[in-house]
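Novice: Next up, some structures in structure tokens.
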Structure P
Amino acid sequence: MIDAIDLKIINLLLENSRSSTTEISKHLKISNVATQQRITKLEKQGIIKAYTALLDYRKLDYRTVAYLGIFLEKAKDYQQVIKELNEIPQIAEAHFTTGNYSIFAKIYAQDNLHLMEILNEQVQKIEGVARTETFISLQEGIYKVVKP
């Protein structure tokens with residue numbers, strides 16, 4: 001189980017995954033050793049799975065953000081399709097979903113032409129993909145880290 005101090009550590013790391021143990025310890029008024037032990041415990045429990053950076057993809061020349069609904073020929077194809085989608089570098093997320101789509105994915109592309117190439121030359125050639133529907137994001141309205 002986690003307690004209030006663990007939650008504070010998690011929230012501080014969500015705000016800045018590069019926060020040092022010393023910074024976190026000072027903020028929480030506990031020792032560096034206690035902070036490191038708690039972080040290690042959270043990692044071992046699988047609560048903290050990885051440390052990451054939030055990127056501004058436009059500055060990396062990815063101006064098109066799209067969401068892709070993927071219909072599978074058979075639900076049992078999910079694992080293989082996800083494995084192959086993971087090989088496409090521009091796909092940032094993919095979720096096995098209920099509703100209309102079997103898989104819902106987020107794609108970053110340089111522009112609409114690049115998006116079309118990803119769809120036609122990679123995604124739609126994956127065995128098990130029946131068809132796709134694409135939604136282009138015009139603007140990101142909310143972008144935040146969700147805190148526990």
Structure Q
Amino acid sequence: MKKLRGFEVVKDYLDKDINLPVRKTKYSAAYDVEAACDIVIPPYKPGMKPTLIPTGLKAYCQDDECFVLLNRSSGPKKGFIMSNSIGLVDKDYYGNESNDGHFFFQYYNFNTEDLYVKKGDVIGQVMFLKYLMVDNDVVSENVRTGGFGSTDQKEN
């Protein structure tokens with residue numbers, strides 16, 4: 001069977017009992033993703049960095065596809081807000097040498113108390129999407145070598 005799109009556990013988490021994401025209903029558009037470990041998200045203070053929640057997962061897709069990381073609809077009610085609103089992950093993030101394609105969710109906690117996330121708690125959703133290109137699209141043959149934020153890095 002040809003692999004079209006899907007999830008795999010990253011090398012560093014193969015022995016950590018990670019569940020692959022699933023859709024919860026017949027017409028769900030996205031796959032629910034669980035936290036790979038227990039983590040505490042402190043209350044937000046101006047200037048603080050978001051808390052990265054590991055998933056233990058990587059995802060693969062077709063050449064004209066990407067996937068997005070989405071907040072759960074119940075998240076904001078609990079003060080659980082993705083710091084980047086939506087996370088866009090390109091096809092070539094999969095298996096990169098920096099982190100094996102491990103994707104994380106970035107969250108802030110807008111409560112006044114610590115927010116405790118337990119391993120196995122659903123922390124977000126992943127949706128696979130096709131994308132289009134403009135006429136006369138010109139792209140370099142650069143190959144991704146890094147993980148988070150690596151497409152912004154310039155070679156010296």
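Any read-out appearing in this document is the output of simple, stated calculations on the displayed coordinates, not a laboratory observation. Quick caveat, the model's predicted, so the values are computed rather than measured. Cβ atoms are built from the backbone, for glycine too; each structure is taken alone.
Novice: Comparing volume of the Cα convex hull per residue in Å³, for residues 66-129 alone across P, Q, which is largest?
Specialist: Q
Novice: Assuming 31 is relative contact order in percent (Cα under 8 Å, 6 or more apart) as calculated from a single structure, say which of P, Q it is.
Specialist: Here the read-out was taken from Q.
Novice: Taking distance in nm of label points 7 Å out along Cα→Cβ at positions 58 and 74 as the quantity of interest, name the structure among P, Q where it is greatest.
Specialist: Evaluating distance in nm of label points 7 Å out along Cα→Cβ at positions 58 and 74 on every structure, the highest lands on P.
Novice: To which of P, Q does the computed value 38, 19, 12 (semi-axes √(5λ) of the Cα gyration tensor in Å) belong?
Specialist: P
Novice: Now for a different question. Assuming -10000 is helix-only ellipticity at 222 nm (-39500 (n - 2.57) for each DSSP H run of 4 or more, over all residues; to 500) as calculated from a single structure, say which of P, Q it is.
Specialist: This figure was derived from P.
Novice: 18.9, 55 is what came out when Rg and Dmax of the Cα atoms in Å, for residues 26-113 alone was calculated for one structure; which of P, Q is it?
Specialist: The read-out was computed on structure P.
Novice: Here's a follow-up. FRET efficiency 1/(1 + (r/R0)^6) of positions 18 and 50 (r between Cβ atoms, R0 = 25 Å, to 0.05) was computed and gave 0.70; which structure, P, Q, did it come from?
Specialist: Q
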